[in-house]
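Student: Below: a set of structures, written as structure tokens.
FYI, it's all coordinate maths here, none of it is from the lab. Treat the numbers as computed from the prediction; the structure is a model and nothing was measured. Cβ atoms are built from the backbone, for glycine too; each structure is taken alone.
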Structure 1
Amino acid sequence: MKIAVFCPNLVGDLVMATPAFRALRRGHPGAELIAVLRPQLLPLLDGTAWFDRAIEYNPRSSDRTHRTLAVARRLARMRIDAAVLFPNSFRSAWLAWLARIPRRVGFVLHGRGLLLTDRLHEPRDEHGKRLPRPIVQAYLELAARLGCAGESPRLELATTAADEAAAEGAIRSLGLDHALPLVSLNTGGAFGPAKSWPEEHFAALAQAIVDEFDVNVLVLCGPAERTAARRIAELASRDRVRSLADAAVSLGLTKACVRRSALLVTTDSGPRHFAAAFGTPVVTIFGPTNIAWTRTQHPRAWHVFHPVPCGPCQRSVCPLGHHRCLRELAPERVFDAASRLLIAARVKERIS
């Protein structure tokens, strides 16, 4: 049996799909599982063993072999038995149909119902509006349709030796003391600028953490957040606050840094879910997004938000232009949550 798994297109969503990937692997141990996913997300799966192979897919790629028709032809030649569609897009269902995959499992959204053979429906209120619920649960329902029920919602990732070496080298090059615990900060996210907590707030938080606790603070970033990460470290003006702004950043490096951190403080973005997968304590700063969609069962997670009449709006850019949900969330509130988790970690160390 061959099962094509059309993976989510965003970092955080892909991590939230890992319980369902685990369910598919355990439910079909003899099947060939083929991941169909964006090339830039492949490093997230490094070190895991759920998939037998991966097919890179990006409909807008400059490489024509990654585009829709080329990938559809490749899948058709492989004679896939079933497709599990994690993205809710019309395009993903159309690709599975073009590839002549006989069984196509997905949620009926965005007018794609006729392209599916196994149609799942999201819960809705009396007005037909989708009810918020954890994405992890929805993904597990997709796996359950293929007979893979009863899996834990625990997120899961792995790091490779290369990832760990990159983290070790980056931390050493910044002159941080390896004997001290590491607190990581993460700003930004692919969702859009509405998720970003002000750089001045992050800097004030970093100052407070190193002034109160005997730790190092490392500001993480992707290629698009280098300027913000650099400015946070500069504004913090502390020897034990450094950033990865000038490092060779990668998903593998970020995974390894989060895995070895005593605490992560982050916006509602992908690295938040890295923390859940590695059991790292995490404070998540929420602004325009509704936690009901992305809630996990991470026992050492703390969520901080500033209630506003217009939120959560789920918009990538503040439609009113004031961004109050995050601008008015004071660093002191986030520091309080971070302190609680750091103190709890110290108590746990003493007990063990």
Structure 2
Amino acid sequence: MRVAADIVLSDEEKAELERLVRSKMTSVRLAQRARIVLLAAQGKQNKVIAAELKIGRVQVGRWRRRYGEKRLAGIERDLPRGAPPTTVDVAKLVELTTQTQPVAATHWSTRTMAAKLGVSAASVSRHWRANGLKPHLVRGFKISRDPKFAEKLEDIVGLYMAPPEHALVLCCDEKSQVQALDRTQPGLPLKPGRAATMTHDYKRHGTTTLFAALNVLDGQIIAQCQQRHRHIEWLKFLRQIDRETPKGKQLHLIADNYATHKHPKVQAWLAKHPRFTMHFTPTSASWLNMVERFFRDITTEQIRRGVFTSVAELIAAIDGYVAHHNKQPKPFIWTKSARDILQKVIRANSRLSSKQNEALH
């Protein structure tokens, strides 16, 4: 027959337990456990204490035994419940994430990695965050192989950071094949608790090409929509730039290497208009042209979620956006020096070369 452990209290222990019972700051659980110990110190049996406090006899025996083993520390906190936590081999987790792939997949998910290591998906997610790992994301990149990359880079960044006096720097490009898309069904508007809806399928009503020139100084946009983007349309846009800019200003135009920009008829026209000077970005380096930033804005704010039943409606929306932009234009500020960019490109090239060499061997 099991006999309850005798509880003998010193004066200090008894005073502390009585203080816990009286204090309004003590938790209900701890106060109850202190009463159990005080009654046990009076020599009362577990069943008597349980009846007096209206709790289970097993509960009384548990806290009586724990106080006898560890004194006050034994009743202050519950013991951990459930199975002991599974430890994660963080070094192995990082190694698997960065150097391997799961079976029949291109990247790890929290669940596939959890199954591999025998831990919880929440643990994998926590350690990925702590180590800055995001296997679900991938960033695109393209390094220019232009043999004159450094020369063109310094030329264009120099125009951004130290533009010549009595001249305008214009970033020019075409946003081709802008589609006038209509939706097959009307969507529902935004309301509290529900996002706006739009059908995934659409009707095409034709396309237009947006020609744009961004004034680096003040952010003003010269724009024109045309049906195609041949050298004929490019010349028409150059004439518009010629009309809408001060005649006494030299014009430095930044453009990409698209063939229409270098067409013989375009070169002949530029020869007759010596105030125009062309500066071409390196191949595969459209990010050097700041008008791309404007194209991103008009795409996200006006075109992507727009509904257009005709090309004319699309052109009207584009013209309206440009007019609104030009009321309070803000220039995009270029902050990166050519030297910083070149060093970054050199580092990227060296990493690519090392990876290619590893693949060959």
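Student: So Rg and Dmax of the Cα atoms in Å, for residues 8-63 alone, computed for just one structure, reads 11.7, 36; which one of 1, 2 is that?
Tutor: Considering all the candidates, the number was obtained from 1.
Student: Given a value of 5.5 for distance in nm of label points 7 Å out along Cα→Cβ at positions 72 and 336, point me to the structure among 1, 2 it was derived from.
Tutor: 1
Student: I would also like to ask the following. Quick one: FRET efficiency 1/(1 + (r/R0)^6) of positions 16 and 232 (r between Cβ atoms, R0 = 25 Å, to 0.05) came out at 0.00 when computed from one of 1, 2, so which one is it?
Tutor: Only one of 1, 2 returns 0.00 for FRET efficiency 1/(1 + (r/R0)^6) of positions 16 and 232 (r between Cβ atoms, R0 = 25 Å, to 0.05), namely 2.
Student: As an exercise: helix-only ellipticity at 222 nm (-39500 (n - 2.57) for each DSSP H run of 4 or more, over all residues; to 500), calculated from one structure in 1, 2, equals -14000. Which structure is it?
Tutor: The read-out was computed on structure 2.
Student: Here's another thing I want to ask about it. Tell me which structure, out of 1, 2, gives 36.9, 114 once Rg and Dmax of the Cα atoms in Å is calculated.
Tutor: 2
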